[in-house]
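Trainee: Pasting the structures here.
We did not get these values from a lab; they are worked out from the coordinates using the rules stated. Treat the numbers as computed from the prediction; the structure is a model and nothing was measured. Cβ atoms are built from the backbone, for glycine too; each structure is taken alone.
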Structure P
Amino acid sequence: MGLTCESTEAEVLNYCGLHIEKETKQDKIIALAGNPNVGKSTVFNSLTGLNQHTGNWPGKTVANAQGKYRFKDRNYILVDIPGTYSLMANSAEEEIARDFICFGGPDASVIVADATCLERNLNLVLQTMEITDRVVLCVNLMDEAKKKRIRIDLDRLSSRLGVPVVGTSARSGRGLDRLMDAVCSLTDNSVQPSPLRVAYSEEIERAVSMVEPAVGDILDGRISSRWVSLKLLEGDESLLRSLKEYLGYDLMQNEQISIKVTEARSFLESSGIPRDRFRDEVVTKIVKTCEDIGRETITFEKKEYAEKDRRIDKILTSRLTGIPIMILLLFGVFWLTISGANVPSSLLATGLFSLEAPISDFLRWISAPEWLSGLLVDGVYRTLAWVVSVMLPPMAIFFPLFTLLEDLGYLPRIAFNLDNFFRKACAHGKQALTMCMGFGCNAAGVIGCRIIDSPRERLIAIITNNFVPCNGRFAQPTKEKQKCCRALTRKKRRPN
């Protein structure tokens, strides 16, 4: 992780292998984190506009997005971290989010939370504040919270957390200037946050105090020694690998640290907290802290605000009605896709194949050789016309319908309904979503498999998703497909 200057006006930095360009040394790098579906991308897009680019994290199939935003005569480089519910790395997304916040050296981390379910989102906020004190909480979707009559005392929340808290409605752009004001104050050091420290049980706190001094001597303030001590006691292999890459050596190879960790673990064992229960104890305390903060800062004027959603869930995820409704709904989507594609497929086929004869006549007029005419017309153009007329209309219908189901929140419920069945087949419940995508296009279904955390189950999904019949391989072809097939197999011969 180093800094190299290409010119006096531009700097190129590699944070955790991520290529970041700075126009001046005063540019600030902002990590944008949050749970999935909280409006994080909306905040990112609203601030950066078209001044952004995307890529992949080095060595990962997880996309990253960077964008630039100018505020008060200073450039800010926003890095959109993958959406994650936790920094206790159980997936590639969580590992990337944790490593960038911990080792990427961002000048500030903005955590975007959903105002309608803030208590659940606070879990990520508290975990981030254990790593760094340079945190701004962006409580997004305040307009949705208002509709559900949920009131959030932002000032009380800020006082309780010890970090700046800003309410926003990113879709309408409200609150984004205040958010950047808070980021600017934090990065300029005009505000000194004092983030809340989660107080764990007496046994865990004592074990941490046994390890932290030795860890602090090695890290020398580069990373939170308390947080690293917790992870060493937990035995987080993923973090140990990342620490080794960042520091250049393995912390557990240090004799003093190794002895202290062994002593602390022995103490926890004797206190009734074995290593396999350590993470559960930590998570339980964080969740309880979130609940306490939620009770102090969130008021539900309408107690039954989520009752409608719960009633719907009882129907859509019920043992009796969940599967039949899912089958009927997916059947309806497939029927609309196949039947609805007939008219546009017919129009496209008629239009595209009507151009075949003029193209052939033009090639004969310029005295093109027979092999070139066969290659361009009978090979390239005829195949392209068939693929476009047969594949494009169903995909243009299926994927918008699939996106609508996602926006309505039904796709996670499909995964929930099928998770048990897939697990019995030694597969992952998320594969249900990628297989559904495969009915529209196998390529999209295979690419979608990257949402599956386990490498083994991801490979199973990639291999088996290829057997899903996409709309171009349905057993009973439509009339338009039959027309296209006849057009392909019919050899047109014209007299010279």
Structure Q
Amino acid sequence: MSQKHGKAKRGIPAKEDFNEWYPFIVEAAELVDKRYPIKGMDVWRPYGWKAMRMIDNLTHAEMERTEHEEVNFPLLIPESLLEKENRLVALLKKAREEGVDPSELRLDEDEAGFKKEVYWVRHAGENELDIPMFLRPTSETAMYTMFPLWIRSHADLPLKTYQVVNTFRYETKQTRSFIRVREIHFFEAHTAHADEECATKQIEEDLEIVRNIMHQLCLPVMISKRPVWDTFPGAWYTIAIDVCMPNGRTLQVASVHHYRDQWAKAFDIKYEDENAEQQFCHQTTYGMSERLLGALVGMHGDDQGLIMPPAVAPIQVVIIPVLHTEGKEEVLTHVDEVAATLRTAGLRVKVDSRDIRAAKKYFDWEIKGVPLRLEIGRRDIENGTVFAARRTGGKEPLPVADVVDQVRAQLDNIAKILREKAASHVENRIKKFPKIGWKADGSMVFNELKEGTIYEMPFDGSDAQAEEIEKFSGFNILGDSVENFEQEIPCVVTGKPTKRRVYVGRTY
């Protein structure tokens, strides 16, 4: 382990050594325990699970607001449905590569190799199953088998469903809690619409939902349309939501897919329109995972531990009684009264009356990232105050007479500080892409790209030229930003003026 520590007495690695800091913090803060005997399948501890459930609650609220309905599909999917998906995805991939309409190719012309990515169930007790099953990696095949049974006419549309479930993927790369795991806490919304225009409006609504959730998590994001070669073959296009981690690498925390009517044709999802004619539905999906928790751990934490955004902090306020022999009962009674007042107002409060040193209590709640600490002793009672310490820094007495409003104001201020710090971090990481030159053999040449940097470039070139940039730089084309440059800038490849903004970076 690195010898650099934020505070040596605590044994916490410095956050600048992110590869050491991150795995230490997720266990020391009691989010997960990685000692379960299956790699990539961590055990959620109570504090971590509650944090994840708080994030889920934000998602549930957005789903209710936008009139999505929650479903819960079985974990097991029969092999026949995977083969159907494989044939469809292979068909769409081949059509994309050949530049032809998928309808010009046969559905069963080829198969993709998805079988290598799923966990198989081949026995029930001692009996071999006639039809092998697999644990869902996502739920397109399961859901779209049922959609034709639920959709009959245009009156049934739009169909907007979602579920929060565990998915399973055999991840062969190095696992990392929340970021790259084999059992994934997963949110997925699946919708069906009358036409492409209605599905596109759903994509716009999804991006609004994303922005609302990320605001509560205090996470600035980069939203970009993935390049063709990095788009899920089953999608018409993919929009990805990336967070810039402390080391400058990007972490995709959500994605939105527009499927057009490609899946509907494969799964026969039709409706009768107002003219009594059969039409195929257009579909979208929107997915997020526990990576959201990994992103806020990485973005907001510091050398002392986590800093939880108030909206999803399992404990928003911890109250620590300052006790002496004289007046002890009076202080404890007053602490309980303050805690009850805050809880009645809907705040999540913990009273730490353990018989241990105050410094140990401070350490425990700092490393867990509780946003606000209140200390109450006899002197505070006499003064009609509570003493507040913000996890983001700063201490001050607050009048107890309007403690609810005072605490809410403190939490709002903490969220504001987290947003400003995170936005500043991203802003400092994004740089202009260097000028591209050309060698005599026609290959590209440019200054070496710096690790820990995300580049934005004006780009009006071809997909082939974009892939060439990836090849020579070793960085990834993240995609077209949904926010173009305000003014035209010469393309780094062609020199032609363009407002198109493309992100380039290293990814997890």
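Trainee: Which of P, Q yields 1.11 for Cα Rg over 2.2 N^0.38 Å, as computed?
Mentor: Q
Trainee: For relative contact order in percent (Cα under 8 Å, 6 or more apart), find whichever of P, Q sits highest and give me its label.
Mentor: Q
Trainee: From which structure (P, Q) was helix-only ellipticity at 222 nm (-39500 (n - 2.57) for each DSSP H run of 4 or more, over all residues; to 500) calculated, if the value obtained is -11000?
Mentor: The read-out comes from structure Q.
Trainee: Among the shown structures P, Q, from which was the value 22.9 of mean count of other Cβ atoms within 10 Å over residues 249-256 calculated?
Mentor: Q
Trainee: Out of P, Q, which one gives 5.1 for distance in nm of label points 7 Å out along Cα→Cβ at positions 369 and 425 as computed from the coordinates?
Mentor: Derived from P, not from the others.
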